[in-house]
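Visitor: The following blocks contain the structures, represented as structure tokens.
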Structure P
Amino acid sequence: MLEQIADFMNAGNQKVPEKPRKDPFSYECWHILNRVLEEYHETRYAKTTAEALDGFLDIAYVAFTGALHVAGLKATEEAWKLINRANTSKIDGTYGPTVTDPLTGKILKPEGFKHPNIQEVIDNAS
């Protein structure tokens, strides 16, 4: 999936770096964040399920373009794997029973939770 997004970016002259950028907060990065906000506002006022689904997926797509812009394909893929593993560890019994917010159902970080080491991914890709 990330390769397809990187191809899309490259087709539009949005170059995906080979390695993570030293300074991620370029003009392009701010532009991507603004696009996320635009998609959020459109999705917020969706009138149909199709509009809502399109909006949420557009937000995800734009967010992935931001990740690819700052870290490149390899580091983004590795970081995404780590984040998924860390989130799965919240529900698979690694840290005991799943902890949720009783009001929202949000899955919380259990005691002892280990955050994914994104910096290590960036260092290894640099």
Structure Q
Amino acid sequence: MAETVIESLETSLRLLQALALARRGRLREAMAVVAPAGVPPDDPLSLQAMAALATGAGDYRTALPLWQLILVRDPENREAARMIRAIELWQARPPWMRWIWGIVAGVFGAVLLVVLLLVI
């Protein structure tokens, strides 16, 4: 019983430390705190935290297997199912899709600049 309480406290402290790092944008460091050996944790809460951190960091190659593992362990986990669908959709898109909004903004900015120069 005492070991379970100590393990629970250690997990809580690691998650708090990871949360503090994540809030400062240091997602990779937060992932290392949640899983120091880089191995997916056995604890469901830590595993979900690691999957969320990997997703937030844009590391979908790491995140997808973590979300899938969560779903295997808990088939009723709606967030895991939703994240798997979202990541698979993102990965199925053509590579140029990630740049589309930057291209649109650049074209819009250029058109706006030309219009302003013609008006002035």
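Readers should treat all values here as calculations from the given coordinates under stated rules, not as data from a laboratory. Predicted, not measured: the structure shown is a model, and the values here were computed from it. Cβ atoms are built from the backbone, for glycine too; each structure is taken alone.
Visitor: Looking at Cα Rg over 2.2 N^0.38 Å, point out which structure of P, Q has the largest value.
Guide: Across P, Q, Cα Rg over 2.2 N^0.38 Å peaks for Q.
Visitor: Work out the source of 14 here, i.e. which of P, Q gives that when relative contact order in percent (Cα under 8 Å, 6 or more apart) is computed.
Guide: Matching structure: Q.
Visitor: Could you figure out which one of P, Q the value 2.9 for distance in nm of label points 7 Å out along Cα→Cβ at positions 27 and 59 was computed from? Present the calculation step by step, with values, prior to reporting the outcome.
Guide: Numbers: P: 2.9; Q: 1.0.
So the calculation was done on P.
Visitor: When distance in nm of label points 7 Å out along Cα→Cβ at positions 19 and 91 is compared over structures P, Q, which one is greatest?
Guide: P
Visitor: Suppose you compute helix-only ellipticity at 222 nm (-39500 (n - 2.57) for each DSSP H run of 4 or more, over all residues; to 500) for every structure in P, Q: which one lands on -21000? Before the final figure, lay out each step's value.
Guide: Details: P: -21000; Q: -25000.
The read-out comes from structure P.
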